[in-house]
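What follows draws every value from the coordinates through simple rules; no lab data is involved. Everything numeric here is computed off the predicted structure, so don't read it as measured data. Cβ atoms are built from the backbone, for glycine too; each structure is taken alone.
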Structure P
Amino acid sequence: MPLLFLVIFSFFISCLQISLKPSPKIESGVLDLRKWNLSSDGSVVLKGDSAFYWEEFLFPEDFQKKDSEKTKEVLNFKYIPSVWNGSLINGKKIAGHGYATFRFKILLNPDDTKDLALKLADQGHAYRMFLNGKLVLESGVVARTKEEMIPEMKPTVFRFAAVGPEQDFIFHVSNFHHRVGGLRYEIKLGAEDRILEERQASYIIESFLYGGFFIIALYHFAIYSFRRKNPTTVYFGGFCIAVLFYSAVTGERLLYHYLPDLFDWNLKYKIEFIMISLITVSFSLFFAELYQEDKSKWRYILKSVIGINLSFIVFTLFTEPVIFTELLNFVDLSRIVLSCYVLYGLFLSIRQKKEGSVLFLMAILFVFVCGINDSLSGRSIIHTPRVLSYGLTAMILLQAIMLAKIFTKDFLTAEILTTSLSQTNLAYSRFVPTEFLNLLEKKSILDIHLGDHVQREMTVLFSDIRSYTTMSEKMSPSENFQFVNSYLNKIAPVIESNHGFIDKYIGDAIMGLFPGDADNAIQASISIQKEIGKYNLSRKDLGTNPLKVGIGLHTGNLILGTIGHNERMEGTVVSDSVNLASRIEGLTKYYGSNILISEDTFHALKDPKKYNVRLLDNVMVTGKETSIFVIEILDGYDKEDLDKFLNTKKDFEIGHILYKEKAFNASIDFFKKVLKANPIDSACAFYLKRAEFYDEHGAPPEWEGIEVFAEK
């Protein structure tokens with residue numbers, strides 16, 4: 001950071017173009033440059049004691065007459081550049097309004113008699129210049145009265161070729177529109193190419209600054225447009241715009257250079273002071289917002305400063321410069337108070353180790369020095385170039401760097417929070433499936449409220465491990481957890497990979513939902529059974545018993561939403577379809593089947609023929625007033641067992657038809673034939689046992705071939 005400040009300071013020094021060799025001054029109306037080379041030693045600022053004639057316009061012929069008559073004239077001398085207010089003429093102090101003649105001579109080095117130039121800052125009044133007896137330059141209209149005078153505000157470069165080693169300069173200056181008068185600002189003499197280079201460099205530097213101010217302002221306005229909770233950026237952007245316009249109407253006054261006829265002198269002068277007040281107001285707002293944690297009683301100072309400067313702006317708009325400039329001391333006092341408050345706030349921030357406070361303090365001190373310089377120079381107390389725009393540039397640059405650092409830190413914090421939030425959302429998704437949020441058309445779990453729900457047609461899947469209670473009794477609680485998690489880690493991904501999601505775990509049981517096609521649920525069920533087959537191979541190697549898992553499916557309308565109360569809720573589905581799917585899964589225990597589906601699921605399939613199925617039974621389950629057909633999916637078996645089921649399918653179906661027609665004795669033969677070829681057909685064994693019972697004892701009189709299963 002010190003290196004950055006050194007670069008800024010070097011830039012500032014280069015802009016001032018300070019020469020290490022002291023230049024000569026005008027002494028008793030004569031500037032002796034015979035030992036000064038304007039090409040090699042540099043340009044010279046015309047400063048010193050000029051002959052001064054108050055309330056007289058003396059022309060070249062008047063001086064020629066005086067010089068020829070060799071009259072003994074008591075000359076008054078006036079230091080330039082400065083104001084004439086308060087100068088003693090004939091024992092009386094003169095006022096700011098009036099007119100006068102300045103005269104001085106320059107003795108040139110013989111090598112500097114060609115291709116010279118004067119760079120004249122605008123004097124804020126009206127003046128005309130005579131060189132060697134000829135009128136060569138006018139700015140505004142010089143006159144003896146306010147009504148006739150027309151002031152002008154325009155920096156000028158006057159090029160000329162010197163005739164001889166002695167140059168005679170006469171200036172007529174009149175002022176009736178400003179509270180101070182005189183040759184107030186810098187006039188520089190130098191080689192033409194050097195003066196033009198200096199002006200061009202000033203144009204380039206100022207244009208560069210304008211572009212920088214505008215881009216920084218636009219950047220901060222854009223930030224505010226995207227995030228309006230913090231007005232710091234919009235205040236800083238307004239500050240940059242105010243500095244931009246202030247820079248454009250001071251220094252080389254490029255705004256007036258490119259728009260010469262758009263502003264009159266009064267408006268030009270008003271704009272300059274309005275911009276200074278706008279800079280003060282925008283900076284006060286920016287500082288107040290930046291350090292808003294300071295709630296002390298001293299904050300009323302900021303409000304007072306803002307009020308004074310806004311009032312001054314209004315007063316400036318409706319009065320002439322000669323009037324509103326009388327209030328400058330009062331307004332400047334408010335800025336001095338503001339400066340003290342800012343320094344106080346920054347020292348507190350430094351003590352509290354607030355980030356960027358030291359950097360901001362350095363920038364503010366730099367601006368204060370430049371502001372004091374410009375204030376004193378504007379009053380002609382000192383005679384230095386105006387540098388406030390450079391100071392403000394440095395401050396804006398440093399402040400932009402500081403804000404960028406703060407925003408970078410905020411972005412890093414946001415990235416950390418985003419990562420943390422993503423991890424949190426990922427963690428939440430383990431408890432509340434993302435698909436659940438999508439079905440409720442919610443972007444985040446934060447959007448979920450009690451009672452949110454949606455009605456959709458879905459396929460519900462229930463799966464359960466057979467005889468798990470018996471198995472768990474042989475394991476410790478820790479082994480139980482390890483076993484269940486090992487099992488679920490193999491099954492759950494299968495459901496998700498087939499476009500379903502798990503609604504809940506019920507011990508070793510799983511309840512899954514498939515919002516899309518019923519085929520997805522069938523494919524998931526088949527894949528689960530194949531995964532169980534692989535799992536059983538590893539269990540066999542460990543000497544443990546194989547698992548048998550029953551899966552029940554049903555498709556229907558259901559309500560998916562949140563239930564519970566405001567302090568504790570959960571997502572679930574509520575519907576008779578859920579109960580029916582659970583009952584169908586329970587039937588797998590009776591029939592010994594791997595996968596059973598309802599007739600509704602069967603009819604919801606895109607192409608039922610692509611699956612190997614068989615109609616298993618017509619059943620009445622608890623909670624249903626009508627019977628349903630249950631269909632068995634055979635594709636979950638390995639190829640060898642599947643072939644056995646397919647080869648015996650016809651005999652099973654014949655036996656099943658005979659059984660339903662109460663031809664129990666005839667059906668027994670077909671069931672026995674199936675079991676002989678396929679001993680693992682548990683459903684066939686179930687029917688054989690029932691057929692033998694009814695064949696021996698007879699079926700109930702009301703029996704219609706519908707099996708009634710009551711919940712145990």
Structure Q
Amino acid sequence: MVRKKRMIFGVVAAEANSIEQRQVIKGIARFDQCIGVDTVVFSNNYNPNVKEKELFCENRIYDLILSDELDGLILLSESFVNEDLKKLIADLISRKNIPIVVVGTYIAELDLPNCTFINTSDENDMEDITDHLMDVHGFTEIDILTGYDFIKASSLRVNGYRKSLEKHGIEFDESRVHYGNYWMNSGEELAERYHSGELKLPQAIICANDYMAYGLIDKFDELGIKIPEDVTVVGYEYIGDRFMHTPLLTTYKRNRETIGEDAANMVYSRIKKREFLFAPPQGEIICGTSCTCGVDRRIYTTELKNARQKKEYDNWNLFNPLDQKLTECRTLNEFVDICGQFHWQVRGIQSFYLCLYKNWYDSDAELSDILSCQSMVNWDDKTPFDMQKYNFSALLAQNYEPAIYYFNPLFFNDRLFGHLVLKFHDPDTYDDIYRNWLKSVSNGLEFLRMKNDIQYLTQCQNLSDLRDTLTGMYNETGMRKAYHTIDFENQEHCLVMMRIGISNAGFYELSGKIPAIMDAAEAVKQFCGSNDICGRVNDNTFACIISGENDIELLENRLNSIMLQHGVYIDQYGLDSFVCAAVKCTEKSYTRITGICSDILAERQREKMEMRMRPHYEDMLHIRSYIYSNPQDSFESEKLQKLYPYSAGHLREVYKKCFGVSIHKDCINARMAKATYCLTVTPLSMAEIAEQCGYVDSKYFLRQFLATVGVTPNQYRNMAK
């Protein structure tokens with residue numbers, strides 16, 4: 001286990017891309033970096049208000065709270081809206097014996113002995129807003145639109161409004177207090193009441209959040225009520241997107257960055273056993289044109305710059321092929337490379353890491369405690385490394401300076417794959433654009449998992465009980481039934497079988513297996529043609545019933561030749577990884593005839609196993625693979641010696657001992673394998689085939705083919721039809 005370099009403070013948030021959470025986290029990260037502490041943020045992606053099985057899986061990211069490497073925790077309480085999630089978080093932090101600071105609204109479930117609540121003051125903030133309207137604008141008739149009457153924050157905001165009125169000698173009037181739901185429709189409904197004459201229009205209206213203020217000013221504009229000429233409107237919380245509404249809203253920015261710094265300072269002080277006196281930080285008025293103060297050009301220019309940048313990233317994410325590229329990936333390495341190519345879509349990151357549970361692809365297994373991690377950007381070392389689930393230091397130790405890390409879940413429906421970790425050197429945070437990128441990565445992983453999950457394909461493909469669900473060929477049951485429908489009396493038939501992946505442990509690994517099996521299946525279909533029966537009778541065995549031919553040696557050689565030209569399979573497992581056998585169907589028992597053929601396969605597999613034990617086998621196999629991959633080459637002694645740095649005589653001797661055939665004869669066999677493949681599956685002329693096989697003289701090709709195979713090329717082509 002990798003040891004910690006620095007202290008680590010954890011931040012527990014939900015949907016951390018929201019503007020409110022981003023401001024608090026920015027303050028936390030700034031303080032942590034000043035004192036040399038790493039910041040790790042655990043956050044879900046979607047944070048639904050109701051419990052949905054498919055989305056609740058993402059909340060397993062919070063299991064990381066249990067890591068013993070965390071020296072302190074800061075929890076952003078207002079981000080948690082789901083009651084079940086609140087209980088889960090409460091249970092997890094109740095097991096921690098470290099300083100914990102809860103930033104935001106009081107939540108009873110989190111009122112634990114080692115937890116301290118801090119927040120900005122809704123009451124003080126609302127008093128500031130009301131003071132501004134009276135001191136700067138001279139208003140005395142001010143209404144307030146607050147939230148639900150049963151929410152404490154709603155009543156605190158009314159209390160601040162009331163304190164300011166009474167401080168200025170104005171009597172509090174309950175009829176000027178209106179209740180909403182913190183959403184735009186509350187503002188729209190209140191505007192209608194003013195317009196209808198049900199309520200008298202005041203000099204100013206304070207809205208207890210910006211959403212309600214947006215609804216109010218939008219509806220006023222629609223109804224012809226002018227702002228600020230007829231009425232001044234002020235919002236609260238400064239959530240952004242002011243430029244999308246007219247007039248530009250005057251609002252109040254809570255000092256969330258400072259409270260983030262205070263939260264981190266409080267955790268640090270407790271660790272150092274120092275006293276920290278907390279006082280709610282004061283916010284500030286952000287002026288717009290919904291009052292007569294006018295726009296603060298500096299702030300508004302920054303808002304527009306951020307909006308333009310967001311739009312630019314939105315367009316990049318909308319019009320890019322990341323989704324398609326990821327779904328085309330066949331291996332995890334390809335997947336990582338594609339993600340790295342599109343890292344620029346995630347704003348401001350220094351690095352990001354893909355951390356997948358070792359058995360992420362197995363939908364039935366309990367998740368491993370070990371994750372395999374690697375950087376996904378080219379300027380980092382991309383060598384994978386293992387990390388115990390709670391050992392963050394294995395990842396954080398990759399960096400020399402303190403940084404902020406975001407741990408976000410990678411999941412599909414109720415299946416958790418692992419997490420993606422973003423690293424920022426600056427005290428920055430990710431935004432909602434990144435969530436779209438993260439969704440593409442999660443969906444891409446599920447596509448990759450499905451491609452490598454035969455069990456999944458078996459469950460999902462709607463094929464009959466007689467068909468192999470991966471290849472579409474007959475399965476064992478289908479082959480048996482098809483065999484019993486054959487007319488053995490009037491025509492001869494042969495059974496041909498092929499076993500793949502023999503004595504190759506790699507065949508049972510997921511990576512590359514599916515494409516290799518599909519390539520072998522294609523070879524078998526080419527061998528059989530359209531009129532014969534073929535199937536995949538078990539995981540690594542194919543069977544064909546061929547009618548009209550009785551030369552079993554010719555059949556075996558033809559299937560062998562076709563397989564040797566299928567590069568996807570050969571490149572994955574090698575030209576010595578399969579065996580073929582053919583027998584005549586002399587009796588009607590399917591079990592007996594397949595048993596005879598299987599015995600021959602087993603004997604040939606044993607022979608290949610013994611062959612592999614011979615001295616210099618791997619070197620000779622490398623040369624043989626080159627010969628069969630390049631049958632058109634002349635293979636002079638000098639060329640072969642470059643592949644084997646010993647004398648030509650020694651090479652010929654060792655080669656024949658390994659494979660039982662001379663190297664000269666095997667070069668001819670490689671050409672014949674290519675020729676029989678072309679004669680079977682292509683319409684090429686004899687001259688074209690001769691050229692592809694390395695023959696300058698097509699007549700010499702015809703003579704050598706007859707001498708080697710036993711029939712002319714034209715006869716062979718007709719037999720294969």
Structure R
Amino acid sequence: MKFFVSCAKGLEYLLADELVALGAAKATATVAGANAEGTLDDAQRAVLWSRLASRVLWPLAEYDCPDEQALYDGAASLPWHEHLREGDTVAVDAHVSGEAITHARFAAQRIKDAVVDVFRAQGLERPSVDVDSPGLRLNLSLRKGRATLSVDLGGGPLHRRGWRASAHEAPLKENLAAAMLLRGSWPNLYAEGGALLDPMCGSGTLLIEGALMVAEVAPGLGRMQALPAADAAPPGAAPATTNPWDAAMATRAPAMPATPPPVAVPTRWTGFDTAAWATRVAEARARAQSGLAALRPVFHGSDFDPQAIAAARANAQAAGVAGAIVFEVRDIDALPVRPEPRGLVACNPPYDRRLAADGALYRRLGQALQRAVPEWRASLLCGDADLAHATGLRAAKKYQLFNGALECALIVCDPVRPPQRDAAPRPLSEGAQMVANRLQRNLRKLKNWRSGEGVTCFRAYDADIPEYAAAIDVYAEDGGEQRSFLHVQEYAPPAEIPDADVRRRRNELLAAARETFAVPPERLALKTRERGKGGSKYGKYDQQGERFVVRENGARLWVNLFDYLDSGLFLDHRPLRRRMAREAKGRRFLNLFCYTGVASVQAAVAGAASTTSVDLSATYLQWCADNLALNGMAGAAHQLVQADALAWLEAERGKYDVIFCDPPTFSNSARADDFDVQREHVRLLRLASARLAQGGALYFSNNFRRFRLDADAVAQFADCEEISASTIPPDFARNARIHRAWRLAAG
């Protein structure tokens with residue numbers, strides 16, 4: 001049979017591997033779960049043994065469902081009296097998508113009606129509804145007009161292990177904790193003699209799950225106490241009573257009862273194979289008894305909150321592993337150096353809105369781990385990529401996981417402190433030394449200018465040596481660690497240059513850049529050109545999600561050097577942005593094709609009465625919003641508009657005192673008409689001029705090398721002045737054609 005096993009998003013591939021290891025014939029990852037193939041015994045084994053699953057769903061029927069009547073009819077066609085005992089209880093969980101049926105509660109009600117009506121038609125006592133602990137829990141999945149009705153074999157969420165006696169604020173789900181431990185290879189480390197540490201342990205979920213995992217205690221055993229009552233047991237099943245074995249396990253007693261305890265079942269579905277379940281439970285109890293007896297006390301947890309530690313101790317006692325875990329009240333700054341040479345740090349620092357994520361706390365955590373367990377592995381579940389970056393740790397692997405609805409970043413570092421580089425660097429080659437000499441010369445040339453104007457992000461090299469054709473930009477972090485980053489963009493090499501020479505020159509240029517600026521490889525973003533059909537093109541980017549803050553013209557700005565072709569800050573427009581910001585003080589500023597909104601932010605910081613930023617990209621508008629918020633400029637005075645600039649100008653009726661228009665050379669977005677700056681600039685400038693207030697100014701720029709300004713486009717302006725020369729900064733003097741700019745004034 002094919003059955004479905006659900007899980008939290010991000011765990012799908014781990015779950016598929018786990019199901020195969022548990023005996024399923026096949027398992028394929030899909031969104032929020034895995035499609036498995038196997039016997040009913042295989043599915044029941046997953047209920048007992050899966051550490052990652054949320055639910056195990058065994059299908060009863062699948063049918064077309066174009067409307068509400070078809071939903072009811074399909075369910076009513078099943079012989080429900082063969083699946084559920086007379087007078088027992090039922091509950092239905094529904095998940096619907098599509099246009100025919102849009103309300104999950106309504107769909108669940110119709111399934112329940114069908115079950116009840118079948119019993120009534122047979123003259124039997126109808127089942128009642130029990131949403132908390134039903135005899136039969138059904139699951140309805142309605143997608144693309146197709147309904148699948150399944151038995152929830154576990155009777156409820158499988159992440160509940162049954163040991164949580166006390167929960168601290170926002171506890172981590174046990175199956176997510178298991179995923180963190182598996183990603184960190186905890187079972188292997190334990191087998192090699194390693195220890196487990198959680199320095200921000202909260203209610204102890206990671207440590208308890210880690211102990212039960214290596215003791216081979218089946219996750220389903222702890223749920224025995226919470227299973228259905230004895231008087232509702234299915235035919236042939238032993239009554240579910242208080243379990244003396246579980247009581248003994250809770251204290252890790254070496255002697256177990258001589259008489260095997262009765263076996264409870266997770267569902268009263270009559271199709272449940274109680275004999276196979278009893279066999280599996282007996283095997284699991286034997287393995288748990290042996291595993292708990294041999295469990296080494298290598299688990300260490302600490303937290304600054306005494307209430308959290310009290311909750312953790314109570315949970316560990318309920319789980320039967322209290323003797324193996326040491327819990328202490330301790331701040332992360334006081335984390336002691338661990339004597340074990342290897343182990344795993346598994347930690348879920350606070351990050352959601354209720355627990356107010358603090359980047360400084362993540363930094364302290366990273367520093368404490370590098371000091372206390374530098375050679376250990378770490379598996380850290382962080383709120384997002386920015387918080388992961390704030391730890392200062394270098395991730396060997398990154399995973400996207402979901403803690404409920406919260407999207408999180410799991411980073412695995414091995415070791416916590418990366419190996420130190422050889423103090424004696426290799427000497428530069430002749431070509432690399434030549435590039436390094438030019439870089440030093442450029443830095444000396446720009447030093448006084450940079451110091452005088454407070455420039456911290458600048459172009460240090462622009463194909464000064466033709467054989468080494470690339471641009472090197474320097475970005476200095478504002479605040480934080482005040483790190484320096486390099487953004488290297490390679491220019492397309494001539495077709496006749498052999499690929500081997502291209503690669504050699506690229507490597508020599510990078511070596512010279514790293515030596516000159518003392519920048520480690522992970523802080524150098526390289527955008528390389530690759531040859532392919534249709535000519536040269538840029539290769540794929542790292543998608544690291546790593547951004548940091550820089551400063552320009554008095555404004556703090558987010559930049560991202562790794563995920564996009566551009567960084568979020570066009571350095572060549574620095575003087576033009578400064579000029580517009582000064583002119584916008586106390587006035588209304590409009591930024592068309594705003595990109596990440598840097599000009600808007602600098603105008604706002606300079607005192608603009610209002611700013612309006614227009615762009616078609618939601619990604620760039622969010623970047624703009626983040627930049628405004630970073631400078632305390634969010635609010636009604638600073639509007640963000642997602643729209644095609646030309647279409648928006650045609651509909652807009654407001655007036656603006658300073659307008660900045662820096663369109664792309666070409667654009668073929670699927671959400672707007674194709675744009676060509678040479679073809680469209682007359683229409684663009686006329687529309688923009690209609691929005692210009694009396695005495696206002698329109699700044700127009702673009703970077704199309706062959707651009708020619710049409711005389712008709714500027715005829716209606718009282719004044720038109722090309723200001724290109726004054727807007728090219730000293731660090732772009734070698735490339736004075738990088739952009740052209742005009743100031744057009746209203747009459």
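Once Cα Rg over 2.2 N^0.38 Å is calculated for every structure in P, Q, R, which label goes with the largest value?
Largest calculated value belongs to P.
Upon calculation of distance in nm of label points 7 Å out along Cα→Cβ at positions 179 and 203 from the atomic coordinates, which of the structures P, Q, R produces 3.6?
P
For helix-only ellipticity at 222 nm (-39500 (n - 2.57) for each DSSP H run of 4 or more, over all residues; to 500), the calculated result is -9500, so let me know which of P, Q, R that is.
It traces back to R.
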